[in-house]
Structure P
Amino acid sequence: MHLDKTDRKILNILQGNGRIRNSKLAAEIGISPPAMLERVKRLELSGIITGFTAQVDRDKVGYGLLAIIIVSVNLHQVSSLTAVKEKLKALDYVLECYQLTGDVDFMLKVAVKDMQTYTTFVNTQLSDIPGIQNVKTSFVLETLKSNNAITLAIDE
């Protein structure tokens, strides 16, 4: 789907405020509310907008310990990797999971309540996945930037 200038403006605004009223969004962009509703619906149906979610402060709900876990596997056949990927996606506490190139195979971003929860997670969930060879963890001292928004150039 081709994104025109108006679509890009809409996406930039919605990424900053997914709860903005249709009428206000239409006024900011300079189109009618019915036209705005149709554009947003088209962006949703095409899969460009994948949903609207609430952002929750991890610390305020008791999940203040953030860890980056690097995982290496010892089996690289497609069937083995597929099984590992499915298990990783199903794990509790995993916020993000990426398959990587290079010396390691996966990177997980994990939020847990405390060190005991982390230890239990690694020992009873992560390490029990067949094919996992090595697990290395770094704990986040400070989050300097956390943003899922993609700033779209308007003049592309």
Structure Q
Amino acid sequence: MILPHQDIRELLGKVIINYSEQNVRENGYDLRICGDKYYEVLGNAELPEKKSEVMSFHFNEVARLKPLKTYLFETCEEFRMPDNLAALLTLRSTMARNGFQAPPTVIDAGYQGKITVAITSFYESSLRKGMATHHVIFMELKKPTEKTYRGQYQFGKII
């Protein structure tokens, strides 16, 4: 079951940390980008052994994006997902209408930490620190999972 507005408000401060009340939507939450740095993905990955190389930039107030490049951003929000809740992260439609693309991402039950989001821009563009870029849809599991997330990206590892 997808959680409605009133149920998401109950998650503030418990599941969603460093939240903005105004970002609670009808049936989701609008996630913001923050952090001291953002990263351009340079490629050269040989998965699964070798991850992509990245170049970091200081994220003062504005991130400058080049066309057809992918960038990684840390979210302002941090998550403490219980064992009975998962979430789907999608790009906000405003972003898509303005020439951005991002892969959908699952936030697993048991995940803790900030989220690293990938954004590709089709055009030269800028993103402001603190702006909402993604929409999170929370889904209650039929019953608590016996296997919660304990992967390598726990606690918000970038790459």
Which of P, Q leads on FRET efficiency 1/(1 + (r/R0)^6) of positions 73 and 113 (r between Cβ atoms, R0 = 25 Å, to 0.05), largest value: Q
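Of the structures labelled P, Q, one was used to calculate helix-only ellipticity at 222 nm (-39500 (n - 2.57) for each DSSP H run of 4 or more, over all residues; to 500), giving -1500. Name it. Numbers along the way, then the final one.
Working: P: -10000; Q: -1500.
Computing helix-only ellipticity at 222 nm (-39500 (n - 2.57) for each DSSP H run of 4 or more, over all residues; to 500) on every structure in P, Q gives -1500 only for Q.
Check the numbers for FRET efficiency 1/(1 + (r/R0)^6) of positions 17 and 81 (r between Cβ atoms, R0 = 35 Å, to 0.05) across P, Q and tell me which is largest. If you can, show how the numbers build up before the last one.
On the way: P: 0.35; Q: 1.00.
If we compare FRET efficiency 1/(1 + (r/R0)^6) of positions 17 and 81 (r between Cβ atoms, R0 = 35 Å, to 0.05) over P, Q, the biggest value is for Q.
When P(r) over Cα pairs in 5 Å bins from 0, in percent is computed for each of P, Q, which one produces 1, 7, 15, 15, 12, 11, 12, 11, 8, 5, 2, 0? All intermediate terms of the calculation are to be shown ahead of the outcome.
On the way: P: 1, 7, 15, 15, 12, 11, 12, 11, 8, 5, 2, 0; Q: 2, 9, 18, 22, 20, 15, 10, 5, 1, 0.
Going label by label, the one that fits is P.
Any read-out appearing in this document is the output of simple, stated calculations on the displayed coordinates, not a laboratory observation. The structure presented is a predicted model; accordingly, all values stated were derived computationally and were not measured. Cβ atoms are built from the backbone, for glycine too; each structure is taken alone.
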